[in-house]
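Each in structure tokens, the structures are laid out below.
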Structure I
């Protein structure tokens, strides 16, 4: 799609971010965050990025270090092509800062996450390339929330030694909770509830999986979503925005 081509072009022209001079067991000195709600078919996606921004702020991430894009927002804050491009560029800040990327939307099997205002799909290939260019080898956390989002945690395109990746489902499973009566999707709700400052990201996912399983049991889901986790070798000890 034209949007993905544009994203790849912007990434290719961007300066390469130098690797962070951090020991494997060190934490970044600060964080830059890009939070995207890709669709507004339900309010749950926009609700989730707003709640995630509040959560990061409570963990000490300055609001000025976050870009929050919503599908139903005015042009300057919308998850449009231009704003998404600028949001990724904002991650290329200081070499001692980590990258945090969170996107929640409908997912398309074998393709990626829907970016409605951009009239496109954000694919693993595009995301991996953008993170390579704008985050380099700095510690990076990716949370991809949507049906079939396991494709972001698999294969050679997004996983890397410096990345921790949490996804809402396996690559062949839907996730649940896209409902006008719910404030968040099931996975987003569980992630938000599971985040605790200073704990390991694996612990976050363990808690999230337990929460998701309980909700899916109550919903009588036949094929559980099975959220996926990838933890790169260089960030095995990375913690959630430690003090």
Structure II
């Protein structure tokens, strides 16, 4: 399965840990490498990475990583990477993805079983997107003031956004998409000038094409700032103590 990973942003809140956010090491393994390893374990074997900030450095690392892991890794440079609308990075890959694909964020760590189960659960669907959502809204690893919130009704997304007042789940940043996401992002751009990924998802939701897969508190974390980085370190150590076959270092 093809996998698209967004790794274009500057990651300004985490620059005390490194200049290039995707390359920041967590127990010696770069965030982007951890994402690729998890996706590969889930069944992905063809990777497209959208780069931006420090893209030459990231490209060089990914070239070496692809050879070391013996997986196909192709980078796509987002010339508008400084724009905060992350949907632009997704749209950068539309020529490469004309079939269902896994969509991930380079700074999100997660249990590979989540993506594997998401792929299995959506195998029979051929339209729209399915988002892995976390209904455990008291998840101690997640900052409720920073996470994208989701209101789910009958296993479908009713609304999504960071400032949502009525919500019952969190957006994990783990998607199984069809090319319909590209059309939704283009529509959002034409209508509002907004190319944020959540805007595209909201448009699909209005058409009844935004499904959900509830992970019920399984491990995931958005490593977006020093506090989240510290939480991720502790969580990985705890997981390693419970399962020595995981890779904390």
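What to note about this one:
- Taking distance in nm of label points 7 Å out along Cα→Cβ at positions 48 and 120 as the criterion, the highest value among I, II goes to II.
- Of the structures I, II, the one that 0.20 was derived from, the read-out being FRET efficiency 1/(1 + (r/R0)^6) of positions 136 and 216 (r between Cβ atoms, R0 = 30 Å, to 0.05): I
- Origin of the derived value 1.00 (FRET efficiency 1/(1 + (r/R0)^6) of positions 40 and 184 (r between Cβ atoms, R0 = 30 Å, to 0.05); candidates I, II): I
- Distance in nm of label points 7 Å out along Cα→Cβ at positions 152 and 208 - structure with the largest value, from I, II: II
No value in this document is a laboratory result; all are computed from the given coordinates. Here the structure is a predicted model, which means the values were calculated and not measured. Cβ atoms are built from the backbone, for glycine too; each structure is taken alone.
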